[in-house]
Structure I
Amino acid sequence: MSNLLDSASLLITPTAYNAGEILSIEPSDGTGDLDFTRGSLATRVNEQGLIELIFLNNIPRIDYKGGVGHWLIESQSTNLLPYSQDFSNSAWVKSNATVTSNSVTSPDGGLNASTIVFTSGGYILESVLTTKIIGSIETASVFSTKDVSGTFLKFTSATAAGTDVETKENYPNGWYRYSVTRTFTEAQTSNTQIIITRANVGESFEIWGAQLEQWYLSSYIPTFSTMMTRIKDQINTLINTNLINPTEGAIYLELAANSNPNIKRVIALSDGTNTGRIVFQFTDAPNQLRVTVVNNGSIKFDYYHLIDSTLIFHKFAISYQSQKFKFFVDGTVVATDSTGNPSPGLNQLNFFNIGGGNQFYGKIKAIGLYKDILTNEELSCLTT
């Protein structure tokens, strides 16, 4: 496996970066580095498992959620809840609830989490005016040390109707992140009310880092007296004819999607147009992949494949040459084709469609390009 990675013309792993750059392992002279932008602060889970605030713009994030480093690439999102860590603030309405601020170490390692004690029917809640349309999505989340089935975080009955999906994620040091995502079934402009409550009288637990966003769950965005927006991460196009062989070669990817499974995300080799390229795509159907080879506007290879989950890491490889295309997933060849040719002008690596649509958002452990065709044994080894 290491020898195969060493022979790549381009190899990107979560290893090194500068402001505005994701650095390639191969080549090491800078000609394979990827330009990166994000016009805001953001957070990541660092090597110690703590949530770390990245203060500077254009700093790529190596995230260690789950224990293994990966590049975290996210769309723009806004935390609509002011005072996301200060539950003693009057923005959080309290009933039969006592809040003690800065009483315990939080997921960021600081002494800034709160302890809540509820009496009969106790709760705390915050309201935010939002516009809902049928099919739109909002996700509320909060960190807690309480390990319960389901979630104590809810949308109140005053919030527009919809269907809810609840999740609980493990974090280090005894913390969990609870979330509830609502897909609205009615359209209105109204308050979204986020309530934290427990039925057991006298029960206490710690909370930190509340969030409400008008999309699926994303990394934590801290707020103070007003909402805060994390601008999208973007990896820009790499153009380098020395790294890409348009006649034959292979693309290796180790990827996972973000928490939203229902948008198209693209990584592609292209000739600078959408009419000449080799495309790997997470589709907008659940857990579905698509690989497409287009030459002069004509589709030469097109294959859809289902996996268990796009939200966990898988290894993929696409091998191409004249009248021979292969697609491997996790060590197994899942599709071949013996007709057609790749575009003769392939010279760039794109993380979106030409023109900007279907940008790749997700988690990246590895990207490798090869200028020679790989054998079935090599492709299987690479993706196992």
Structure II
Amino acid sequence: MQHSKHPKLPRPALGRFGRNEWAFVGTTCGNIQQLARHLVSALGDRYHCAYLDADHAGADTDAGLPGMLAAGAAIEYTDAIHSHQLRVNAKWGAHQFRQVLNEADLVLVNGNHHEAVAQVVVIDPVKENSLRKRLSQLTDVRLILLAEGVEQVFDFVENTLPDAEKIPRLRLTDQAGILRFFEQEMLKKIPPVNGLVLAGGRSLRMGRDKGAIAWHGKPQREYAADMLKNLCGEVFISCRPGQEPDMGIAYPTLPDTFADLGPYGAILSAFRQAPDHAWLVVACDLPLLDHTTLDFLLKSRQPRRVATAFESPFDQMPEPLIALWEPKSYAVLLSFLAQGYSCPRKVLLNSDTLILQAPEPETLTNVNTPEEVIELVLGKV
């Protein structure tokens, strides 16, 4: 058996810069900047947009117009050859870009200077020779734009692209059509949601397994999983290693692979298994939680945020254990862990989190002790 020094981890679907990156190639840098500026202006209030370019010594730029940050971009990076606009003095590689652009929902790239996973090809006679040199970059062309006066795609492009006739084509000046195309692409990129019931605690204050208490005729962990099943793709019950036999067979278990970190480790373990999914996380000590509350959380979701969570009615702090954690939160959670923090609430407080008011605040009541069980049974909550 071949020895492996490091465990093989599922890796998120990242390009060179981010999860959803697009390079515009085949036209002048000025045209590319105008295209990007239009998209950023239109999409910037709904998505975190980033724009990557290089410094230009030539005259084919849009230097007289304001930068992408003014247009609404969250991040703008310019490779100025000898320095970099994000104030780094070393040339960046893919790992550095992915860290900085982790929260970007859309990364627009000047393909005259950088490559990206998906491409928009502009058929522009001014840049025909430049495009010939970049045919190897055309690995996943999703859209073809025709510059003014152009009616046909270059033969060398047609011959390079498989099924070129099936690729949508628009005029370079059709800003509305280009925007519609990208809006549809953005909807396709919304991450699917898995459900996770947190049931790996030791229940020391309760004196017995909280997840096994049958508030609704079955163990609460299964009752919570049943609610998630109607809202999510796959549903898992989180537990400690070795605890799997106690969890029953109704739902698959997801043992902690980040040891001794409590709920923080459970959330990280979920992302370790499925890094491209969002995770709707629910604790197993919430007997009043109902489908309506979870449905409200999911429908209020803003995928551009790191997470969506309720404000606790008891301390007015974000509640991390009834929350939807987006894929971009994986890197954020790891970065906090690297700094010595393992409190998911601290992550919510210091990240771009959407905080909601629960429709019925009492549904967020958690029960941790025998006394709280009695209070709930007697209706004193």
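Each value in this text was obtained by applying a stated rule to the coordinates, not by laboratory testing. Quick caveat: nothing in here was measured; it's all calculated off a predicted structure. Cβ atoms are built from the backbone, for glycine too; each structure is taken alone.
To which of I, II does the computed value 1.06 (Rg/Rh (Cα atoms, Kirkwood Rh)) belong? Answer for the origin of the read-out: II.
Starting from the value 0.85: which structure in I, II was FRET efficiency 1/(1 + (r/R0)^6) of positions 40 and 296 (r between Cβ atoms, R0 = 41 Å, to 0.05) calculated from? Of the options listed, only II reproduces it. Match the computed value 19 of relative contact order in percent (Cα under 8 Å, 6 or more apart) to one of the structures I, II, and report its label. The value was obtained from structure I. The greatest value of FRET efficiency 1/(1 + (r/R0)^6) of positions 24 and 136 (r between Cβ atoms, R0 = 35 Å, to 0.05) among structures I, II is that of II.
Here Rg and Dmax of the Cα atoms in Å, for residues 216-255 alone was derived from just one of the structures I, II, and that gives 18.7, 56; the source is I.
One of I, II was used to compute helix-only ellipticity at 222 nm (-39500 (n - 2.57) for each DSSP H run of 4 or more, over all residues; to 500), and the result was -8000. Which label is that?
It must be structure II, since only it matches.
Structures I, II were compared on mean count of other Cβ atoms within 10 Å over residues 152-159, and the highest value belongs to I.
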